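Alright, structures below, take your time with them.
Just so you know, all these numbers are worked out from the coordinates, no wet-lab data involved. The shown structure was predicted, so the numbers you read here are calculated from the model rather than taken from an experiment. Cβ atoms are built from the backbone, for glycine too; each structure is taken alone.
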Structure 1
Amino acid sequence: MQATDTHQEVKPLDQVWNKRPLIISGPCSAETEQQVMETAQRLAATNKVDVYRAGIWKPRTRPGNFEGIGTKGLPWLQQAKKTTGLLTAVEVATSKQLQDALHFDVDIVWLGARTTVNPFSVQEIADALRGVDVPVLIKNPINPDLELWIGAVERVAKAGIKNIGLIHRGFSSYGNSEYRNAPMWHLAIEMKRRYPELMMINDPSHICGRRDILQEVAQKAIDLDYDGLIVESHIDPDNAWSDAKQQITPERLSEMLENIIWRKEDVQSEEYHNALEKLRNQINHLDDELMQILGQRMKVAEKIGQFKKENNITILQTNRWNEILERAFRKGEKLGLSKEFITRYFDAVHLESINHQTRVLNS
């Protein structure tokens, strides 16, 4: 597909920023002018994409890998916007990259996971953002540290940026094999709870690292009331210069978006709300009972702590803890509870029990 000289009307930035769901797509890396233009045109032809993204500078784990085409790719994005009417977005990691992106009329910038993890880098960009009116998306840091993500939001907000959004792209996890970056949904949900006013975008490409589970992860994000998706798309994914396995063609992206079940946050139905309220009241009563039972459990743990104190016994009893977990796994399986949940739940209960016993021993 050849680039054309025709210009399309570009939608106002505010209108696109407030659209739900917001769909951002484009290649992991801008490689050639032809690749950038053809990808943009094919994405625009789907009528499902709002913002065109392309990696201009690529932070790579190891030297020698393709690190992006650099600033010379920005005019290609500028021309792609004029030709297709799609707004553009790029990742920036330094103040110079930010200045270059804005010089070539990039509409939205985002901070990548490797930037968010470094407060000095975030602050450098935040300082460069002062007096600039541009929306900023902030990816979660590589490591599962909510405070770093929050810190990045606070630094950008203090720079005077009004339109801030979040991108959940998963976290590095040792031993993880199913995903490139473990989703750790609970961290993104907690971030969404703390900042309900901020847009939350899911990045299934970087979570998955492969095409075959993109749909599944994207659907889960929509089920959790995310505000949109950022998906990597390439005209020839298998021969992409970076992250080939996780990119899909614009046409495949269109099919994926067609197959997603787009949920509503709420419905205006008295019957629905009444039924939901009854079920929520049941949850509240069960939660109250759980709290009472947990409180009773801690009182028993304190008695055990007193016994250990009187007999000069260590708090941690590994064999007993393994016995508790194995028993919980057997019972939990019959009740439809996952082993992962049981492990997390009992780890938390165990830690609280240790804290109670420690206070007894040190009293």
Structure 2
Amino acid sequence: MKKIPVIIFFLTMIIACKKNEEPKRGSFLTGDGVFLINEGNFMGGNGSLSYYSYDSSKIYNDLFTEVNGRPLGDVPNSMELYGEMAYIVVNNSGKIEVVKKSSLQSVTTITGLISPRNMGFVNSSKAYVTSMYSDSLIVINLNNFSVSGYINLRRSSESIVVLDDKAFVANWVGGNEVMVINTLTDEVIDSVEVGIEPESMVVDRNNMLWVLCNGGWMRENFAELDGINTVTNTIEKHIQFPTKEASPGCLRIDGNGETLFYLENGVHRMSISSQELPSEPLIAQSGHYYYKLGINPVNGDIFTTDAVDYQQNGHLLHYNSEGSLVSDQQTDIIPGSMCFKLSDN
């Protein structure tokens, strides 16, 4: 009978040691990795945030809820890091969740926004937020995390790129323009006519703005890739996709600003000096449905998401810079846009 307390004591010690060996919750956030926005089902309120750790090659799902004890919201669309903060734009909930980058603990919530989509930082005090269903660009005061004003675009907005004293804003839904904003005066100063539905934009090492226009969801127009001179606000490059059936999306660029990537039945790669589109994908889409794309700006690793049937959990696929699969991780529902957290970046 006296042996039982001794056995219990040793069992307790073993369990305690195992607990001490486990990493503390969120400790993986101190290392390099990729934040992943899971959109969830429309009107389902089940959007979530995941993090893929480079240290462990593992994914950690539903982190916002785990840390803050409440759901992220309905259809989060994008996430941006600035300083010590992370900004999660939640489209259908009409808000931006501001959290600490290192812990994901909530700092505040910016509410009352109309269908916010993407965020561009002008400086440490000001940011712009695009909107799918409003005809105005939202101005955010980063000092007190509030809406400080609006810029009347007279059309909806989607992708945004801030470069020096200009912001370039794409009119995606049914549009064919990139509007130019003077960030010093918060005024529209110009617009550039591009292809139908400019979906995504990047800037290369020469400060050329590349705009991927998907041609419209009805496939009535040819998709095209346009290069805009950001000094003169004029198109200097124009590359048309060969068929109207082409539906490219998710334009990205490497950390050197030299190589473009996009999705079109696989992952395609092309040099900014190329005069034509690549004939074959770098990574074939076989067995997957690629939804979003991300490029590690430090080592060139390629990440794609597979939304499967848009109802069940999806996948995050990690490839090296040459297109060889490194890891396939299960995500939450509809894994979408990515945000890289890198110490060397």
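Quick one: distance in nm of label points 7 Å out along Cα→Cβ at positions 157 and 173 came out at 1.5 when computed from one of 1, 2, so which one is it? Structure of origin is 2. Can you tell which of 1, 2 yields 1.8 when distance in nm of label points 7 Å out along Cα→Cβ at positions 45 and 237 is derived from it? That value comes from structure 1. Suppose Cα extents along the principal axes in Å, for residues 37-196 alone works out to 41, 40, 35; of 1, 2, which structure was it derived from? Derived from the structure labelled 1. With helix-only ellipticity at 222 nm (-39500 (n - 2.57) for each DSSP H run of 4 or more, over all residues; to 500) derived from the coordinates and found to be -16000, which of 1, 2 does the value describe? Derived from the structure labelled 1. As an exercise: distance in nm of label points 7 Å out along Cα→Cβ at positions 77 and 213, calculated from one structure in 1, 2, equals 3.0. Which structure is it? Only one of 1, 2 returns 3.0 for distance in nm of label points 7 Å out along Cα→Cβ at positions 77 and 213, namely 1. Here P(r) over Cα pairs in 10 Å bins from 0, in percent, for residues 181-300 alone was derived from just one of the structures 1, 2, and that gives 11, 28, 27, 19, 10, 4, 0; the source is 1.
In this comparison of 1, 2, the computed figure 20.3 for mean projected area of the Cα convex hull in nm² is attributed to 2.
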